[in-house]
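Take a look at these structures.
We did not get these values from a lab; they are worked out from the coordinates using the rules stated. Everything numeric here is computed off the predicted structure, so don't read it as measured data. Cβ atoms are built from the backbone, for glycine too; each structure is taken alone.
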Structure 1
Amino acid sequence: MSIKTLSIYTFRNLGEVHLSLSPFFNLIVGENGAGKSSILEAVYFLSHGRSFRGNILDPLIQFQQEKMVLQALIDIEKENEVSIGVLKSLSEEGQIKIGGNSCRSAAELAALLPVQLLNADSFDLLNGGPSFRRQWMDWGLFHVEQSYGELWRQYHRILKQRNAALKKQDDASVHCWDEALAQMGEQMASRRVDYIDAIMPLCNTLFSRFCDFSFYFQYDRGWGAGLSLMEALKSNFNRDRYLGYTSLGPHRADLCLSIENKAVQAILSRGQQKWLIYSLKLAQGLWLQAQTGKNSVYLLDDVPAEWDEQRQEVLISILRGMEAQVLITGIDLSYLLELIIDLPVKMFHVERGVVKEQTLENQLSLIGHSGG
């Protein structure tokens, strides 16, 4: 699975951009503020129906414009293509289309186009609140198990109803939702545990290629050990009634990562934490591929040239083995060409919102010269 073509209209500082992408590596270079990250943001928006920079619409639409449009042609199988598009407007309702047909849910985009983002904010996976780690688990389950997305939506719909009843102090209505919430919550927790147990060895195998450590997962399901969720909801009812919301359940779950019984943040340097995050997200792509045959698109934003050579080679080797489509941004990415030049590679230069495909001849000649 890969993006064949990408079209962007009046998105951020990008006026009109049409790109024909490589199914493997795409290097996007330019100075800071040129618009490199906006290309990745457009791909992310096409997958998630939202930006990774926030939910406010105005900054996404180019200044003095009324709407922005993103379109892509997705190669989902051999000789099987589908078009997707998103329109967001300041004055009218937005649109999402797949294969020319309107759809209401961004979840349909996500199912069609799995995308993993690695940028400076990825540190939230380790250092941010529990919601970031729940998102990591749920991303993996959503793309591997078709029924998990519907289970997640139903659970949160019931949770919303129970919270509304708690705020009204309508005790009878609160208890009406308990059984369904408990049943679905137990299923969510069980599937998360199975997913973690399955993917943990793969995460550790990848991380060992970057750093000489092994780490452990401990899943906190969001309510006390030794209790069913139904029992926990009943025993915690008075507290929930006082708070006005449901304080126990898989929506409060967390994932603790440790090394030698200490949190990974206390053991690993900032750089090592970065490679742990890469391992977690790369493992999800490998597991997705093994279970479904689908590939994830990887977006690597603002890659520093000072990456050490050994870890560069490990990362590129893993991505090559996955045959994943990768979009990488940076000020100078020529140093990566030696690792991928035998693959179909495309390079794009971005300057003041204008994107041009670059010939690789000059870079190749430089590599050949340095190698001689």
Structure 2
Amino acid sequence: MTNDEGSERPRKIVHIDMDAFYASVEQRDDPELRGLPVAVGYPAARGVVAAASYEARKFGVHSAMPSITAKRKCPNLIFVRPRFDVYTAVSLQIRAIFAEYTPMIEPLSLDEAYLDVTKNLKGMEIASEIAAEIRAKIKATTGLNASAGISYNKFLAKMASDLNKPNGQAVITPKNGPAFVEQLPIKKFHGVGPATAEKMHRLGIETGADLKDKTLEFLVEHFGKSGPYFYGIARGIDNREVKPDRVRKSVGAEDTFSEDIHSYEPAREGLQPLIEKVWGYCEANEIGAKTVTLKIKYADFSQITRSKTVTAPLQTIGELEEVVDLLLAPIFPPRRGIRLLGITLSSLERRTSGLAPQLQLAL
């Protein structure tokens, strides 16, 4: 089934997106945080907000914002240390609910996924009813709210899930999809980041209608391989399929510290939440990684990376910690202070069934 403009039977795609996921989990587990502005992250001067509750968002606080800026915008902001093991466990509960309706599940992160419900396990005809039922089950099982977008392709389902947040859902039909895209500001397009949006603005592209006016040749000339994608979505067309076996090429996390680090212990402590975060993605998606890369940025903004590739995909967080320790130890004592550390996992593969072999580091 395709979702071209002439398609007789468009696909039925649901995008489920948990509302302020990390922050909502913290408010669920600690009643004293409910109704208060909460940021998941670290309050250090160089810390970054990982997630913000809706109470915090009213003050302009959002994810990826420097903690010091967030605190300035919301003086009463409460910082909570991330618990990625808990978020991963909840994500797996949510994934199990999805699996009751369709095997066609493409996770994007711990808190969002695409579902193709064109042919579903419940035999339900109306996709919006499926989305409502899934959201109700998520609420009953986890105590958390989810929003949903329903449409005939992935791009529009993603855009629809933002329309009635929090705790709502919206439908974009084949009939109104192209008109919806035309009026949409280009900076709100999923897949158009700040740098691309700025480039589009320089080219006179402010809205979906402006994008639609550009020829395919023009878009390929200026945006390369992304040109055909932009050409399609400007017309409400996105033929990408929901891929249940999709594995990202890499997953990473990094953090900037409030004070420069000069010794091993605080560096290793700072890396632990990053290890938990990237491993949480692996756990939720049942994948392992062969390559671990450690990023080190020094006080003078120079940076280095150190990588290790193992013979078999890492199967446990303990194995990941072991490799990180091997990469981290040799850089101490550093010639200058360390301001940022990051971890990236690549060469990602689906885990094999059965007992995992012992890690072979091949030193």
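Among 1, 2, considering only distance in nm of label points 7 Å out along Cα→Cβ at positions 199 and 327, which has the greatest calculated value? Once distance in nm of label points 7 Å out along Cα→Cβ at positions 199 and 327 is worked out for each structure, 2 has the highest.
Supply the structure label, taken from 1, 2, corresponding to relative contact order in percent (Cα under 8 Å, 6 or more apart) with the calculated value 25. Clearly, the read-out refers to 1.
For which of the structures 1, 2 does the calculation of Cα extents along the principal axes in Å, for residues 47-206 alone return 51, 45, 21? The structure behind it is 2. Match the computed value -10500 of helix-only ellipticity at 222 nm (-39500 (n - 2.57) for each DSSP H run of 4 or more, over all residues; to 500) to one of the structures 1, 2, and report its label. Here the read-out was taken from 2. The maximum of Cα Rg over 2.2 N^0.38 Å, for residues 175-294 alone over structures 1, 2, that is, the highest value, falls on 2. On distance in nm of label points 7 Å out along Cα→Cβ at positions 239 and 263, which of the structures labelled 1, 2 is highest? If we compare distance in nm of label points 7 Å out along Cα→Cβ at positions 239 and 263 over 1, 2, the biggest value is for 2.
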